[in-house]
Structure 1
Amino acid sequence: MAIQRMDHVGVVVDDLEAAVAFFVELGMELEGRTPVEGRWVDRVVGLDDVRVDVAMMRTPDGHGRIELTRFHTPTVISAEPEDAPANTLGIRSIMFAVEDIDDVVARLRAHGAELVGELARYEDVYRLCYVRGPGGAIVALAEQIS
């Protein structure tokens, strides 16, 4: 089986503080916050000069997570065409941990999926990519490097 678990749902927001407050009020816990930038993230999401702040929210049972992302660069896009890029406001991707990312990408391509950016390596921890699926939905895949 290719999928090991659902890791998190990514939501691009224009006001990170308000979004964190909303999800805390809902009952989620703030797991952590961090700025993210660098060539590896540019390659994964298929954008240039990405600079974001991320807040990771966790369900009380510890199993579900939402990644709230505030883009500083590039500027967010509020319109939502079918092929909306990774920095469009709203729910943009669902991340799945997989065992063999190359095999999964190949199988998804057979069903019409295409890479949004590139398959990229994050240090010696993960191989990552975004794949655009039906209706323009972005599915993110992560293979842990052993």
Structure 2
Amino acid sequence: MTPEPITLERSFNAPLSKIWKALTDSKEMKKWYFDIEDFRTEVGFEFHFTAGSEQQKYTHLCKVTEVIPEKRLSYSWRYENYAGNSEVTFELFAEGGNTRLKLTHSGIETFPQGSRDFARESFTAGWTHIIGISLKDYLEATA
């Protein structure tokens, strides 16, 4: 049995095009997500960034795997010097004047077990903060 992916959905009072830009423009991403230099929405584009707690930083290694403009963006997500590979997908749905974002992070069970940093709860808390607070605050500040 394949473990369930982490899935979060949030609706935002913002046009779909604005959220797509927040997800794909490196200048915008830096304001609410991670500092990813020269991000490109091209399948095969590889990027990296460093993030983590004050005690432990991790280099994230990612590769864009799917792009459907203003609808879907997926990329692999793994860590330098650690086993495992996962995939993050952002999907956008226009709903009247609002946009619903669905985030799916699958494959986290492939990361080293027993480490709090790689625990499902840590990923869930991280994505809940990134999507539910950081992105929301960014969109409201730029409204």
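Structures 1, 2 were shown, and FRET efficiency 1/(1 + (r/R0)^6) of positions 69 and 85 (r between Cβ atoms, R0 = 25 Å, to 0.05) at 1.00 was computed from 1. Looking at structures 1, 2, which one was distance in nm of label points 7 Å out along Cα→Cβ at positions 13 and 53 calculated from, given that it came out as 3.6? The structure behind it is 2.
When distance in nm of label points 7 Å out along Cα→Cβ at positions 93 and 117 is calculated for each of structures 1, 2, structure 2 comes out greatest.
Rule-based calculations on the coordinates, nothing more; no lab input. Given the structure is predicted, the values throughout are model-derived calculations rather than measurements. Cβ atoms are built from the backbone, for glycine too; each structure is taken alone.
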